[in-house]
Structure I
Amino acid sequence: MAKLLLDKKRLNILKALEKRLNYCFRDISLLSVSLTHRSYVNENQLLLASDNERFEFLGDAVLGLCVSDLLTKKYTDFSEGVLSKMRASLVNVKPLAILAQNLQIGSCLLLGHGEEKSGGRAKDSLLANSFEAIIAAIYLDSNFEKINAIVKILIEPFLKDDTLHYQYFDYKTALQEFCHKKYKTAPVYTLSSSHGPEHSRIFEVEVNIAGKTTQTGKGKNKKEAEKQAAKKAWEMLQDEN
């Protein structure tokens, strides 16, 4: 891997990024490579610099492992299929681009003139790829334990509002399995009301467990209302038990 010579201005940019990453490189040239786009290398071949594409490849794998580790420890009741969907939603372009924007990675990139003029510093795909390359750089500079801790800090804000939990967790199945085990019966869902104009009706569903109305849920369709009711009932039963 060819190392790009760093002048004082470039070094200051990298040092500022280190602070935002909360990580100090032993070999800061790794960070420099992770921020070097192939368009820059193609236009500056005499520098014999390396681009970040190999780092992107490695970073994608390291990031996937770190996110898998986080999800399996946080969501112990989720199936492999659900965890796979959650991981895919976390390591795709949009959330990684958001993380890159938060870290101001765009301003640190080395781009060719053409990529610069086309707005490369703000492209989601380019930012996401650069973020993956930085993950690889930190991994190569340290170890898995260190990068795993950093990824956890960066990714956890996406999980705090439980949006992914609600989107992917099958509350109806979980409630049904719980009821079969404890009450030897299945929950029963009943449409109690619907109101509003035809194009935006709101449905309300009751879920009955062992002959008792346990919770109600609302949604834009019966399926969503049932899921809301199942979520409330499942969480209530978990608290009671």
Structure II
Amino acid sequence: MKQKIGCLHAHYSNIAYIEKALTAYEVELIHFVDPGLITRMASDETYSLSEAERRVKEQVEWIAQCNVDAIIITCTNYIAILQEDQLSVQVPIIKLDEPFFNYICDLDQPHILLFTNPATVEGTMKRLHEYAGALGKEPQVEVQVINHAFELIMQGKKEQYHIVTSKYIRNLLESEKGKLISVAQLSMVEAVKEVQKETKVKLGNPLETLVSYLEENLFRRSDKEQQPPDDML
């Protein structure tokens, strides 16, 4: 039976990344996109955190009512704002960054984590440290922001964004040899894949860890649930 997953995004560009990554699986994806929340938080000083929390809560609960088997949240800002203990939903909520955090926490080497959106850095790093602390880990992470790149993707200049991001990663591989490098945002995944293919250097990204998590915890579990009991074989 095909799984139905609701995906909450802050930008339309994230839809294609999730669709492409899950093409091989028996899954129906329903996408919900709301760029307005992040825009308002960045531009309206009167818009309070409690109002933003209420908006995300409403979105997640609405998606849960659409008869989905799970919810994926791809926006790191949404994840940081979400107050999960206030939700009344029963379906699993899968946050893009948590499988990725687990990957980072398993690494012993110094790690560079790249962002293009400076507004997501504080919330993401706060969550990473909380996640690592719960595991008793202290990952050696250095944050770098690719300045003036995110505005390109927000303007729909995806190709220019890709060029700027991939160039930065190539330069970083040259200047920071010996350090592991990952990107924190879905919009950076295509650049990572291109550079990784060229250089044969492993680069971390949250899409890869998300797919691995889904395969292990959602798709495989679903397959087992559909198998008939031994006494029916």
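Some observations on this one:
- Parent structure of the calculated result 3.9, given that distance in nm of label points 7 Å out along Cα→Cβ at positions 80 and 208 is the read-out and I, II the choices: I
- Read-out semi-axes √(5λ) of the Cα gyration tensor in Å, computed value 49, 20, 13, structure in I, II: I
- Label whose coordinates, when helix-only ellipticity at 222 nm (-39500 (n - 2.57) for each DSSP H run of 4 or more, over all residues; to 500) is calculated, return -14000 (choices I, II): II
Just so you know, all these numbers are worked out from the coordinates, no wet-lab data involved. Since the model is a prediction, treat every value here as computed from it, not as a measurement. Cβ atoms are built from the backbone, for glycine too; each structure is taken alone.
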